[in-house]
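> The data blocks that follow each hold one structure.
FYI, it's all coordinate maths here, none of it is from the lab. From a predicted model like this one, the values you see are computed outputs, not experimental measurements. Cβ atoms are built from the backbone, for glycine too; each structure is taken alone.
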Structure 1
Amino acid sequence: MREQTKRTEIYKRALFLAVPMMIQNGITNMVGLVDNVMVGKLGTESMTAVSIVGQLIFVFNLAIFGGISGPGIYGAQYYGQRNEEGFRHTFRIKLWICLACVIIGTLIFMTSGETLISMYLHGESAQMDAALTMHLGKEYMTIMLFTLLPFSITQVYASSLRETGYSVKPMIAGILSVIVDIVFNYLLIFGKFGMPRLEVKGAAIATLLARIVECVIVVAWAHYERRTHSFLIGIYRTMRIPKEISILMIKKGLPIFFNEFLWAGGLAALTQCYSTKGLEIVAGLTISNVICNLLNVVFVALGSAVGILSGQTLGAGKFEKAKENAFHLMWFTCFVCVGLTVILIAFSGIFPKVYDTTEQVRGYGQTFIVITALFFPIQGLLNSLYFTLRSGGKTVITFLFDSVFSWVVTVPVAAVLCLTTPLSVFVIYAIVQSLDLIKVAIGYGLIRKGIWISTIVD
């Protein structure tokens with residue numbers, strides 16, 4: 001009975017952290033979904049253009065998540081030790097990292113945006129106009145570049161608040177941003193209530209406004225209640241960070257940064273491989289990715305909660321408890337994902353119907369949704385394993401475990417199968433998804449050995 005009570009308590013703590021993150025991250029993805037669905041009413045080319053650029057922006061977003069996650073490991077453990085000054089250092093280095101990412105990302109998209117978009121337009125199609133898709137993609141990207149800075153600042157503040165156990169405020173800001181996005185999408189895409197009909201450009205402007213609103217609310221709210229969030233008191237009196245701390249955080253953080261960046265790049269490369277089977281395949285994947293990304297926030301948030309709770313427990317020196325909790329939460333996440341699989345398959349035929357596209361593309365979208373859903377429990381296990389390893393500072397292992405595997409195994413397998421075999425793209429997609437079982441086996445073995453159990457702060 002006592003053991004069951006302990007399990008229930010850790011599940012409650014995980015959900016207390018994860019549910020607001022699910023909502024916030026779901027809201028973040030909801031902005032993309034709203035853009036995609038509303039733009040989808042304009043035709044397949046518009047939908048595909050927005051999706052391609054969204055895939056590229058996603059690489060930047062993951063780079064931001066990776067950049068702030070390294071300091072975040074220290075942040076969780078500093079909070080577990082009640083070391084407020086150490087926590088301030090993690091916040092400041094997050095800001096510097098995000099500023100660098102914004103500058104570099106903007107330069108890359110400005111100089112190579114057209115080349116990046118064209119990578120997805122190699123497949124032939126009798127029903128889609130590749131030149132029009134390129135034109136619309138460039139229009140959308142130009143405006144979306146202005147969203148990079150407010151998005152990055154929001155993530156710095158939101159991640160720091162979550163590491164201290166406050167995840168509700170970022171969630172509320174996210175909800176309000178989605179409302180802004182929906183309203184202005186309707187007004188600007190379709191030209192309602194006297195507003196200009198801007199179509200794809202209107203969707204980008206609406207997203208920009210949503211990102212700005214979210215950023216302003218999170219920042220202003222956090223500073224207004226800075227006595228609750230005491231690490232913000234005097235946070236900008238200096239932006240200097242002790243050299244030794246900077247070196248430690250960068251050493252731990254760089255593998256995470258490159259992991260997230262390369263992992264997102266790997267996803268983009270996979271989509272490019274599938275695109276060789278035809279532009280309709282890209283459109284079908286777009287439909288699938290939009291709805292699946294909306295639901296995968298559940299296991300991503302649970303994984304993040306596992307990492308935060310494990311980091312806090314390790315920081316407090318409770319090593320055995322950290323190991324015990326990690327296993328409980330891992331299987332809990334898997335169980336939740338089984339429920340997501342059932343829900344997603346049940347509604348797989350409904351969601352594609354909201355798009356103004358061909359029946360062929362809708363059918364492709366439904367098939368991709370079903371295949372992706374079947375592997376949700378595996379993804380849940382992977383996320384829990386990944387964040388558990390990372391909570392103990394084993395960032396090099398997670399880098400090898402995740403990104404290196406993607407580029408050494410997953411992407412080459414997809415490329416070979418797409419380019420040299422007559423296999424259906426759906427069979428190839430399922431084979432590629434199943435490769436994650438290898439990572440599950442490796443990760444589970446590493447967790448059982450306990451090599452991740454360590455304290456990284458003094």
Structure 2
Amino acid sequence: MTQEAIREIIRRQREFFYTGATLNIDFRIEALKKLQASIQAHQEQIDAALKADLGKSSFESYMCESGLVLSEITYMLKHIRSLSKEKTVHTPLAQFHSRSYMKPSPYGVSLIMSPWNYPFLLTFDPLVDAIAAGNTAVLKPSAYSPATGNIIREIVRECFPEHHVAVVMGGRAENACLLQEHFDYIFFTGSQAVGIEVMRHASEHLTPVTLELGGKSPCIVDRSANLKLAAKRIVFGKYLNCGQTCVAPDYIYCHSEVKDELIKQIQKQIRRQFGKAPLENKNYGKIINEKHFNRILGLIDPDKVICGGNVKPETLQIEPTVMDSVTFDDAVMQEEIFGPVLPVLTFTSIDEVIHKVNSMAHPLALYIFAQDKTVAEKVTSECGFGGGCINDVVIHLATSEMPFGGFGESGMGSYHGKKGFETFSHYKSIVDKKTWIDLPMRYQPYRRIYDKLIHVFLK
């Protein structure tokens with residue numbers, strides 16, 4: 001799509017926004033219901049698209065993508081009227097007689113740029129929040145997941161006129177064109193490198209942004225942990241979508257006393273969940289493309305592989321792989337893995353863990369497995385991270401009742417549910433001052449009695 005075509009879409013959306021049509025709550029509800037019905041009607045095509053792009057099973061496609069979008073829509077339909085109400089706040093005595101309130105208002109024309117790893121979820125989830133808050137939206141799906149991009153475009157065209165929600169297909173050229181334009185809000189999910197570019201371009205127009213990035217999310221296993229259960233949950237979360245999950249446990253940081261037993265349990269769980277030959281498992285996915293496939297292979301040290309390591313280049317598949325005796329100097333620890341490779345490192349004290357985690361870039365997620373509540377509390381209190389779990393992985397993002405987002409290098413801002421509505425809303429602070437009384441103390445000439453009164457009111 002050309003720069004001129006993109007500019008025309010934005011112009012038409014801004015023109016539509018200023019008609020005030022999206023301010024109507026019933027309009028927003030109707031838009032969400034249309035989207036809900038369309039997703040339900042196209043479930044088979046959604047499953048097929050995700051299978052083509054990432055090898056996802058229909059179960060995983062619904063559990064981790066379309067089902068979560070439908071859950072977000074359900075939340076918004078239930079709460080949109082209360083979220084849209086003005087919120088009255090306390091008025092200080094000095095402002096007598098007044099009503100003070102906050103009025104949620106949409107930003108206007110929003111840009112939502114989504115990645116390829118959960119292409120359906122990470123396009124539509126923020127869109128639901130943007131629509132609920134009363135914005136228009138331009139969607140830019142990843143070019144790396146073309147089949148899902150096509151079904152996204154089909155659903156959007158079925159549900160919305162282009163002046164309300166539009167889809168821009170394409171790759172880097174289209175991304176560059178979009179970032180040249182002035183949006184009222186930008187929501188980006190993707191890599192840190194691209195996130196920096198998004199923020200740089202947004203700064204030229206002073207456009208507010210939400211950046212959902214990534215990082216090396218640690219999975220800490222204390223010696224007090226239930227190792228069998230920890231292994232079961234770690235294997236699920238790590239190898240979900242073949243490790244191509246922004247909140248996947250990137251590496252295990254395990255107490256040295258329980259490392260051997262944990263690895264033994266992990267090996268058992270890999271066989272139990274994926275079979276003796278995972279590459280023959282029809283429900284085991286693939287790496288998105290050859291570029292990322294080769295990048296992941298470059299992170300694997302064959303001498304340290306103790307489980308898995310087999311690959312199928314023709315289908316871009318890599319077995320669930322575990323590496324032992326890993327150090328923070330190894331190649332696999334220099335970048336976010338984003339693949340089915342699980343390095344295991346060890347520690348001897350929890351203070352060592354906290355110091356090390358805090359010395360690295362802030363991760364998007366952190367997981368701690370510990371039966372000792374003191375240890376879990378210490379880690380979650382003293383480590384910096386976006387969000388996480390105690391005695392589980394990944395599931396913290398699967399609820400509309402909690403905000404999801406990064407911290408520091410892993411992003412800024414958050415969304416889901418109420419927080420998602422707030423993210424796409426500007427809250428106007430308004431004082432409605434009554435006219436039947438007008439206290440004279442603020443006006444000149446100032447008098448001694450007013451000076452005393454102002455010290456009474458303002459303290």
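> By the measure relative contact order in percent (Cα under 8 Å, 6 or more apart), tell me the structure among 1, 2 with the highest figure.
Sorting by relative contact order in percent (Cα under 8 Å, 6 or more apart) in descending order puts 1 first.
> Looking at structures 1, 2, which one was Cα extents along the principal axes in Å calculated from, given that it came out as 63, 48, 41?
1
> Ok, one more. Out of 1, 2, which has the highest value for distance in nm of label points 7 Å out along Cα→Cβ at positions 38 and 158?
Across 1, 2, distance in nm of label points 7 Å out along Cα→Cβ at positions 38 and 158 peaks for 1.
> Computing helix-only ellipticity at 222 nm (-39500 (n - 2.57) for each DSSP H run of 4 or more, over all residues; to 500) gives -27000 for which of 1, 2?
Derived from the structure labelled 1.
> Here mean count of other Cβ atoms within 10 Å over residues 94-101 was calculated and came to 14.2; which of the structures 1, 2 was it taken from?
Corresponding structure: 2.
> Right, next: Which of 1, 2 yields 20.1 for mean count of other Cβ atoms within 10 Å over residues 62-69, as computed?
2
> Computing distance in nm of label points 7 Å out along Cα→Cβ at positions 22 and 102 for each of 1, 2, which one ends up highest?
Comparing 1, 2 by distance in nm of label points 7 Å out along Cα→Cβ at positions 22 and 102, the maximum is at 1.
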